[in-house]
1. Out of I, II, choose the structure whose coordinates give helix-only ellipticity at 222 nm (-39500 (n - 2.57) for each DSSP H run of 4 or more, over all residues; to 500) equal to -11500 when calculated.
2. Suppose distance in nm of label points 7 Å out along Cα→Cβ at positions 34 and 210 works out to 3.7; of I, II, which structure was it derived from?
3. Figure out for me which of the structures I, II the number 4.4 belongs to, where distance in nm of label points 7 Å out along Cα→Cβ at positions 74 and 98 was derived from the coordinates.
4. Taking relative contact order in percent (Cα under 8 Å, 6 or more apart) from the coordinates of each of I, II, which one would give 27?
5. Identify which of structures I, II gives the largest calculated value of FRET efficiency 1/(1 + (r/R0)^6) of positions 130 and 154 (r between Cβ atoms, R0 = 30 Å, to 0.05).
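Each value in this text was obtained by applying a stated rule to the coordinates, not by laboratory testing. Note that the coordinates shown come from a computational prediction; the quantities given were computed from them, not determined experimentally. Cβ atoms are built from the backbone, for glycine too; each structure is taken alone.
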Structure I
Amino acid sequence: MNTQFPNLKAVLFDLDGTLIDSAPDLAAAADQLRTASGLPSLPMATYRPLVGSGARGMLKIALGMGPDHPGFDDHKEAFFKAYEARLTESTTVFDGVVEVIQRIEARGLPWGVVTNKSERFTRPLSQQLSLLANAGVLISGDTTPHAKPHPEPLLEAARRLRVDPAHCVYVGDDERDVQAGKAAGMRTVVAQYGYLGQDADVMSWRADHLASTPQEILDLLGL
């Protein structure tokens, strides 16, 4: 097996921007708040660069509103409810990701998901997306007291899989994913097809490897 990661025992993934393209539903939920406020609709492409920033990024684009705005928390909850109502309406699995998971499973490697998305969303997503049916672990942003870039969510995933973190690879599309993975002692791969953020300097993240496509993830894993 020609792999960049010898002694590989488990593969962990971020969710949004790595396994699934949830941008259409997140953008639509944010745009719903925008039009409800009497503002003109914006194209999804306007929202996509900040999808990885969650509610903060979506509300910044939709309403020009930051966390210091007095109505931010109310609008954030309204955004969450709008997103819940259409959780998988337009969300898709990235092309090639199903094969990645199938090949990992065929090799008998455990795999799982570590995301900053709260369980409020990950639980129904895991029920609605068949891709997640065989995940050995699903760690949400509120599963542990800390979220990424803190390493604890990744360390908890390794504990649940009963795998040494040093034998895990973590794949994500955000600098926080690389920071969390490195702090947990894992090898890291950047999914460059995901939500890298505006003007992201991916090389400065110092991940172990970059993958422009899911197929490149397979190549790195030697699968």
Structure II
Amino acid sequence: MGLVLAIETSTRLCSVALGRDGALLAERNEEGEGFIHAERLHVLAEEVMQEAGVGFAALNAVAVGIGPGSYTGLRIGLSAAKGYAHALGCPLIGVGTLEVLAAALQTTGTDPAPGVVRHPMIDARRMEVFTAAFTAHGRPVAAPEPRVLDPEWAQGLGAAVVFGDGADKAAALWSGTEGVVHVPGIRPWARALLGVAEERLRTGAVDDLAYLVPLYGKEAGVTKPRT
């Protein structure tokens, strides 16, 4: 399958990982109060390559999380991934960040509720999240959508596992909702993206460099200036 550089910048986490044939060679994860991606992404990429002792020219593919998530973070991550792929002439692989989160839960090696539907959640500010239903094996069964975190909707989930920074901000809601298991601290680590990307590379399911775009999840809240 080869050497894959994975980049995830959809949330406040700036995450980069390097893997080869299913083995993690190096990774860096940094998260601040604000978004540090513009300052740190390329630095972290250089660090993982140096730690692994390989040059960028050895890469067989570049993978990137495409959201939903932060507008700024997604633009920075996808621009960097496209730049690497174009310069190196290697394939580009875009993976939805909710799928990365689902894979991240699996990498913890624990299953809090076997066979139960998963709901990875990305913070969409205020009391909104981006989410979608996934099988217990990490396969999506619905398209991502924004949702308001309210008790009525939470109770309608039935038996479910919720995780991600969107779920973490509503811990009190889950503690009072029967059937819902909240797993805190799960993030879309680039190391989880590696496994998905390597399978895509193996099957040839790569993306068009020119046409891959971020999955923002909803329209930007832009207002017109007063005249």
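1. I
2. This value belongs to structure II.
3. Considering all the candidates, the number was obtained from I.
4. Comparing all candidates, it corresponds to I.
5. By FRET efficiency 1/(1 + (r/R0)^6) of positions 130 and 154 (r between Cβ atoms, R0 = 30 Å, to 0.05), the leading structure of I, II is II.
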